[in-house]
Structure 1
Amino acid sequence: MTRKLIVALAASVLTIALLPQVARAEERVCRGSIGARTLDNVKVPRGATCTLRGTKVKGTIKISNNARLEAIDVNVIGNVQGEGARNVIVRKTSRVGGSIQVVQGKRAKVANSKVNGDILYDDQSARLTALRNTVGGNVQAFQNTGGTRIAGNVIDGNLQCKENHPAPTGGNNRVQGSKEDQCKSL
């Protein structure tokens, strides 16, 4: 190699080394309990049970197939996402900066919490509840078969329910948008 080429390569390597490093968000796998700590992201792996109590999550909580999450008084900057989860519970003054989305699983409950985005229950097979929450977006229940109770919520968006068997029950929801389909009377 020529001296100029060696100097150019050395300069390139030095420039790359001096550039700020992009921080990667870490994913904490939860089996068991986590208390009042701050984490980047949380994953509840297949079949595991996770209890979060007073935990702050700067990113997202993902609940895997047949897994169970109980989140008590948590602060989640991102979303809570369950796909195929056995049970997803978010309660007791929890705060979620994004949305709670629970699809193709079994049970779910969101109670006494604040959700800046949406609450979505889709294609669930066991009991679902949304009780006494403040929701910045929509509350949606679609194609659920285990019974859905939606009561006492303050919803800035719409309350939308379609193709649930049986139809959702509840009431006393204050909705800024519209109450639609099966949720017209709630």
Structure 2
Amino acid sequence: MRLGRAAWRFDFRGHGESSGHIEDLTLSDLLLDANSVLAVAGPSVLVGSSLGGLVAAWTAVRNPELVKSLCLIAPAFGFLDRHAARPRSDGHFVITSPWTSVRIHERAIEDARKYDETKLAGSISIPTVVVHGENDETVPPTVSERFFADLATRDKHLWIVPGGDHRLNTFVAPIFDLMVQHLG
């Protein structure tokens, strides 16, 4: 579908083909990356999946003049806190999922504590779509349901995808359609 709109797509450092290592990143680092893109792109609709969803939400709160609306896909709210008690080896802990195993430095937990997620949803007043798989093994769908209920905006839509997992990679077209329908 062609809408005649410009789009930016990027991997955070330490993700995909970008430089860096995910084990060295903090939420603050990822927010800097998002801010760098927005500084060039200007006011935008942010779409973020998993950790990118968490970053998109914080970016919207911290840069309201640059974020017009949000689409959060299986956002990783509370993700680092849920893993804070994991055993550590050499200052790292390991998070595993069906498709990967990732080492995360404990400073990521300390950095995440600077961001009070309990107030995050209540600070978002722009149109927001939240999509989450009912079978998400990484972030429970109840996390998105609670976030959605607490959103300050009245212009919001939640889709819990039947049979969907954390990646939701087989639902790209319907998620895109939902974005067009609700975010313009």
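Please treat every number below as a calculation from the coordinates, not as lab data. None of these values were measured; they are calculated from a predicted model. Cβ atoms are built from the backbone, for glycine too; each structure is taken alone.
Taking mean projected area of the Cα convex hull in nm², for residues 70-125 alone for each of 1, 2, which is largest?
2
When FRET efficiency 1/(1 + (r/R0)^6) of positions 38 and 150 (r between Cβ atoms, R0 = 30 Å, to 0.05) is compared over structures 1, 2, which one is greatest?
Comparing 1, 2 by FRET efficiency 1/(1 + (r/R0)^6) of positions 38 and 150 (r between Cβ atoms, R0 = 30 Å, to 0.05), the maximum is at 2.
So helix-only ellipticity at 222 nm (-39500 (n - 2.57) for each DSSP H run of 4 or more, over all residues; to 500), computed for just one structure, reads -9500; which one of 1, 2 is that?
The read-out comes from structure 2.
Looking at structures 1, 2, which one was relative contact order in percent (Cα under 8 Å, 6 or more apart) calculated from, given that it came out as 10?
The value was obtained from structure 1.
Looking at Cα Rg over 2.2 N^0.38 Å, point out which structure of 1, 2 has the largest value.
Details: 1: 1.33; 2: 1.00.
When Cα Rg over 2.2 N^0.38 Å is computed for each of 1, 2, structure 1 gives the biggest number.
Identify which of structures 1, 2 gives the largest calculated value of distance in nm of label points 7 Å out along Cα→Cβ at positions 118 and 142.
2
Ranked by distance in nm of label points 7 Å out along Cα→Cβ at positions 46 and 166, which of 1, 2 sits at the highest value?
Structure 1 gives the largest value of distance in nm of label points 7 Å out along Cα→Cβ at positions 46 and 166 among 1, 2.
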